Structure P
Amino acid sequence: MAAYLTQEIPSNYGAATIIKPHSRGQQSGEEKVEKMPLHAEDIRPEMREDIHDPSYQDEEGPPPKLEYVWRNIILMVLLHVGALYGITLVPSCKLYTCLLGIVYNVVAALGITAGAHRLWSHRTYKARLPLRLFLIMANTMAFQNDVYEWARDHRIHHKFTETHADPHDSRRGFFFSHVGWLLVRKHPAVKEKGGKLDMSDLKAEKLVMFQRRYYKPAAVLICIVLPTLAPWYFWGETFQHSVCIATFLRYAIVLNATWLVNSAAHLYGYRPYDRNIGARENVLVSVASFGEGFHNYHHAFPYDYSVSEYRWHINFTTFFIDCMAALGLAYDRKRVSKAAVLARIKRTGDGSHKSS
């Protein structure tokens with residue numbers, strides 16, 4: 001078994017603990033580390049496509065004319081009208097129907113937070129096959145684009161945040177960053193930069209590409225058809241209650257909980273780690289999204305598997321990943337050192353952190 005060397009590397013960005021193999025070529029290896037254009041806190045040097053690129057600037061000139069995607073607009077309107085009507089039916093629905101909706105959304109949310117986001121978009125930890133299978137199925141239940149497309153859009157969001165190349169640029173307002181970006185054609189800059197991202201890690205993962213190949217029919221079946229038919233068939237729920245509560249209302253809730261990370265967590269809250277970016281700490285968003293609302297921290301340190309300084313605090317996803325680690329299904333969880341966090345707070349924070 002190879003021995004490992006732990007080295008503390010100081011810099012403007014604070015210190016981060018880097019663990020690397022110890023070998024006979026140690027000296028030359030150290031020289032390579034010094035020459036690599038990495039932030040010292042980046043404990044995941046093999047993945048750079050989600051690190052903010054401050055050199056990118058929007059092109060001057062008027063924005064392109066909005067092209068509405070009417071199919072998406074009609075579907076979103078119908079979904080939310082059905083969800084609103086579903087709210088009025090909740091008092092008369094059967095208990096099992098509500099329980100099904102809750103369980104379904106918990107699983108689906110983990111497919112986004114622990115799966116598409118922390119595992120596949122940011123590579124903040126590694127998962128063994130049983131956990132990857134669960135998360136790919138859960139992600140399909142969520143019906144929010146396949147993992148490859150979700151991760152590509154999210155990496156662009158981090159790399160070019162709050163520019164024209166950001167798919168849900170929060171500078172364009174709450175509605176656009178929440179859902180409007182899904183109702184119009186992407187800005188040309190999003191397409192250009194997205195096409196240049198290195199997505200080779202996901203292209204090489206057979207499970208991700210298998211999901212991408214069969215995603216739409218599988219998502220329609222798992223997210224729409226099954227939760228509609230199950231209450232009606234198994235415990236005699238009315239079809240109206242099944243479709244409006246177990247499908248429309250449930251689906252609208254998980255969608256909006258995810259979208260709040262793009263909208264509310266970029267517009268409302270504190271910026272204790274980096275006052276120069278729009279992403280903010282929003283406790284309410286964390287409650288709704290299983291821990292994804294510690295967004296200023298996450299944009300400052302996208303390689304931290306907890307997306308928060310505080311691990312389990314209002315962070316069900318981190319608790320889930322740690323439980324999977326205890327079972328041996330998750331491993332190599334990346335964590336930013338306390339020294340790096342404190343250095344970042346001191347250098348770029350807005351003064352709202354309790355240590356300030």
Structure Q
Amino acid sequence: MSMTINRQLPLPSELKAEYPLSPGVKALKAARDREIREVFEGESHKFLVIVGPCSADLEDAVLDYVTKLAGIQERVKEKLVLIPRVYTNKPRTTGEGYKGMLHQPSPDKAPDLLGGIIAIRKMHIRVMEECGLTSADEMLYPENRSYLDDLLSYEAVGARSVENQQHRLTASGMDIPVGMKNPTSGDLSVMLNSVQAAQASHTFLYRGCDVTTSGNPLAHTILRGGVDKYGICVPNYHYEDLMRLWELYGKRELENPAAIVDANHSNSNKKYREQIRIVSEVLHSRNYNPEVKALVKGVMIESYLEEGNQEIDCRRVYGKSITDPCLGWKDTERLLLSIAEKC
């Protein structure tokens with residue numbers, strides 16, 4: 001094969017033993033998982049906000065951001081559950097560009113997968129220990145999640161991965177909520193097929209083992225907009241879109257019908273300040289119709305310490321995205337407090 005083996009990486013069990021969780025952090029994780037599960041199961045009426053940088057590119061900046069988020073969580077704890085986006089691997093449409101901290105723990109240096117695996121585990125643990133929150137990440141590479149499966153409280157399957165069989169089968173063996181995004185085409189049936197697959201039991205090959213999963217009743221949809229054949233963004237967060245998804249759910253025997261609305265990506269056409277307006281419209285739709293309120297469990301927002309984005313170079317601004325543009329902290333704080341008032 002045209003492939004060179006650079007090094008043998010440690011097994012997930014070995015890395016977990018080297019960087020373990022304390023009993024207190026394990027208890028925090030169990031409590032957070034229970035709180036989030038209750039939202040998807042309809043036992044809690046709290047609203048989920050999955051919020052944070054497009055990519056977690058610098059550990060200290062991510063920790064500064066999540067520390068601020070933890071302060072807001074304490075203020076809105078009766079209404080909202082805040083889940084920090086600590087996304088450590090990034091899909092690249094053409095294969096070019098920064099692939100996340102998993103690949104490059106230092107964005108301006110060469111790939112280092114061993115260093116990356118260690119860096120992302122240590123960063124997720126710091127978020128839990130120092131901020132009292134547990135995070136969301138994207139399941140871009142299904143077999144890599146075994147290095148983090150004791151840390152995360154939420155995972156998303158992206159628009160480019162949602163039709164992949166291994167992603168769907170792996171999701172069926174997870175014990176936390178997993179959100180299936182609609183594909184870049186915007187096709188809702190593909191997204192719902194993925195949810196259906198993830199909620200079922202499967203037997204398949206995983207990390208060299210023959211495994212059987214029990215199915216994940218917390219698998220659900222994420223609306224992120226689509227792109228038509230002319231490359232024009234087509235949003236799917238409007239009231240009519242939400243009602244259509246409710247009707248499609250009604251035609252399938254799926255557990256815990258739920259949707260998260262991604263306010264960025266093709267819903268905003270990456271105009272990051274539009275996220276404020278989009279979230280406001282989604283909340284209005286929820287308050288207008290009880291069926292929409294029952295369906296839409298939360299929103300996903302991209303924000304960081306500084307607004308916008310920047311190139312990867314020696315003049316980088318601390319806490320500013322090096323991938324998609326994000327809201328800054330001041331706008332984020334106002335938005336989160338507004339959501340708590342309106343949801």
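The numbers here are math on the coordinates, done by the rules we state, and not lab data. All values derive from a computational prediction rather than experimental measurement. Cβ atoms are built from the backbone, for glycine too; each structure is taken alone.
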For distance in nm of label points 7 Å out along Cα→Cβ at positions 238 and 270, the calculated result is 2.4, so let me know which of P, Q that is. Q
Working back from 22 (relative contact order in percent (Cα under 8 Å, 6 or more apart), computed), options P, Q, answer is structure P
Compute percent of Cα pairs over 39 Å apart for each of P, Q and report the one that scores greatest. P
Computing distance in nm of label points 7 Å out along Cα→Cβ at positions 174 and 278 for each of P, Q, which one ends up highest? Q
Ranked by mean count of other Cβ atoms within 10 Å over residues 54-61, the structure on top of P, Q with the greatest value is Q
